[in-house]
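Asker: Please find the structures below.
The numbers here are math on the coordinates, done by the rules we state, and not lab data. This structure is a prediction, so every number in the text was calculated from the model and none was measured. Cβ atoms are built from the backbone, for glycine too; each structure is taken alone.
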Structure 1
Amino acid sequence: MSGKVVLPGGEKVPALGIGTWMMGERSSARKDEIESVRLGVELGMTLVDTAEMYGDGACESFLGEALAGLRDKVFLVSKVYPQNASRAGVVAACERSLKRLKTEQIDLYLLHWRGGVPLAETIIGFEHLKTAGKIRHWGVSNFDTDDMNELYQTPGGESCAVNQVLYNLTRRGPEWDLLPWLEEHEVPLMAYSPIEQGRIKTAGVLSDIAAKHNAKPFQIALAWALRSPNNIVIPKASRPVHMRENAGARDIALDADDFAALDAAFPPPGRKRSLEML
């Protein structure tokens, strides 16, 4: 695998990045979490994802501290609450995020999920932020295929850079029609909770394949999620040892037998399912 995913417009970002959901909320864990994030950046996992929702801003403030001195190496992603995604509201929310993150620009700013604000209003707000230099790209999160079609039918909607959704071995619903739609339109999928927050069943097939590759079961789950050149994968690791293990998933080359065994243990969808969220 190349290790890079191409955004619409041609910019390349790391296929394996860093998720931060629930980080920065416990003072007892802060030292390990900061060390872990900084190690991930050092290991080339330079796409870092957060949101104003995470800890009601606490995670963004945590990253403002954790990324001190590293900001120019990082492709920084954050998200706006749907209730803040009006034309003016998205601009005000972004300013608050920038202040917490201690930066002048967010590389990718996402609408966290669909809300009551018309998409056209949100897009106008996003485009204003781009023109002002506050963000470089914008995208969406938790959008199913119908949502993406509606977005693309909205003026300016084709500027969407990414759709971030829940996707892992146990949550393969997007493969039915969302992943093909994204690939056809060359919009990368960003997979959050790629190891189901550590709850994927590791006994059995995952352990067997891990032993074959001299790896850990969760590394196999990450390598599986990374198999498509259109997928960005953002696992969280609160401790440096786990961050290093996540980084090692990039070096695992699964073969046809591995994929067949994983399909048998974690079957792909046989019908359309509603997009799941955590």
Structure 2
Amino acid sequence: MKPNTSYSSNYERMSGNCTRLVAAQMLQNLSPPITPSSYILDNACGPGIVSEQIKLLHPDAKIMATDWSPAMIEETQNRIEKEGWSNIQTGIEDVRDLKGLEDGTFSHAFTNLGMLVPGDDDSGVRITSALFRVLKVGGVALVSSWADRVWLNAFYNTARAIRPNEEPQKLMALMPEMMKASWLAAQLEDGRFGNNIEVKPCVTYTEAGSLDELVNNMLLAKQMFFSGFSDGEMENVKGIFKEELKKLRTFEEVEGGVRIEMKAWIGIGWKKGDELEVPV
């Protein structure tokens, strides 16, 4: 259950390896394949998880890693130095326009679980349109989104147990339609990829070496769910949250620790150059 690198961050501890597992699946059976001439965009790169997976398979791959969070770019830059990665640059870019990147630049563009900008429910099509623009003809965009985040129920139920008369905070809630394959397909279709798309399911896990470790890792995100709770209330959170995790339908004990299964969608869009053709 150990990650593929010694690197660690609060982001990765909170996610429990789940985004890495999605990234690894995005790289399986890639078409077109990554070659020495490829130039790859790791869009909404976070702490460089997609770049990491690419470098494991293609150490010399040329990558541009971008994120609109300076803190994430700093993490990625630290990662580059720590891991000794070569041929990789970073830049601060808004995923919705990528205005600092030129048209027709990349052979491959990845956006791993970065398809929604908080507070902007229309960001999906803007993101895929930006990816289409920066891809070369013959290039491919791979994007992922959540289909099932069952672990959120543990946060909500814990908050409800402590404050039974108050609606829990739902900063990470998504509209139900945004969890469907059809939603992700529509973002690619309307983002100029037309019918040159595919959406497939992906199973992933948030995991840790023990239940206590999983609880501690996930509670790094406590401010998104328990903001304004008193110290006395917070003293009760850990024990209740632990029991709520055990109740989740996908919680399981496995060799080496525990995990909670989740589901995601992987969307693929190819820029073939025929998107404006009108059928007769």
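Asker: Check the numbers for distance in nm of label points 7 Å out along Cα→Cβ at positions 135 and 151 across 1, 2 and tell me which is largest.
Answerer: Working: 1: 1.1; 2: 3.0.
Biggest value here belongs to 2.
Asker: Given a value of 29, 23, 15 for semi-axes √(5λ) of the Cα gyration tensor in Å, calculated from one of 1, 2, which structure does it belong to?
Answerer: Values: 1: 29, 23, 15; 2: 34, 22, 17.
Source structure for this number: 1.
Asker: Sticking with this one: Assign the value 25.0, calculated as mean count of other Cβ atoms within 10 Å over residues 39-46, to the correct structure from 1, 2.
Answerer: Values: 1: 19.5; 2: 25.0.
Only structure 2 yields this read-out.
Asker: Here's a follow-up. If distance in nm of label points 7 Å out along Cα→Cβ at positions 23 and 79 computes to 1.5, which of 1, 2 did it come from? Don't jump to the answer; show the numbers that get you there.
Answerer: Numbers: 1: 1.5; 2: 0.4.
Source structure: 1.
Asker: For which of the structures 1, 2 does the calculation of Rg/Rh (Cα atoms, Kirkwood Rh), for residues 47-190 alone return 1.03? Write out the running numbers ahead of the final one.
Answerer: Values: 1: 0.96; 2: 1.03.
The read-out comes from structure 2.
Asker: Please compute distance in nm of label points 7 Å out along Cα→Cβ at positions 71 and 199 for structures 1, 2 and give me the label with the greatest value.
Answerer: 1
Asker: Which structure, out of 1, 2, was distance in nm of label points 7 Å out along Cα→Cβ at positions 207 and 239 calculated from, if the result is 3.1?
Answerer: On the way: 1: 2.0; 2: 3.1.
Label of the source structure: 2.
Asker: To continue, here is another question. Identify which of structures 1, 2 gives the largest calculated value of distance in nm of label points 7 Å out along Cα→Cβ at positions 63 and 247.
Answerer: By distance in nm of label points 7 Å out along Cα→Cβ at positions 63 and 247, the leading structure of 1, 2 is 2.
Asker: Also, quick follow-up: Which of the displayed structures (1, 2) returns the greatest value of percent of Cα pairs over 19 Å apart, for residues 127-230 alone on calculation?
Answerer: Values: 1: 51; 2: 59.
The maximum falls on structure 2.
Asker: Suppose you compute FRET efficiency 1/(1 + (r/R0)^6) of positions 143 and 263 (r between Cβ atoms, R0 = 30 Å, to 0.05) for every structure in 1, 2: which one lands on 0.70? Before the final figure, lay out the partial values.
Answerer: On the way: 1: 0.70; 2: 1.00.
The read-out comes from structure 1.
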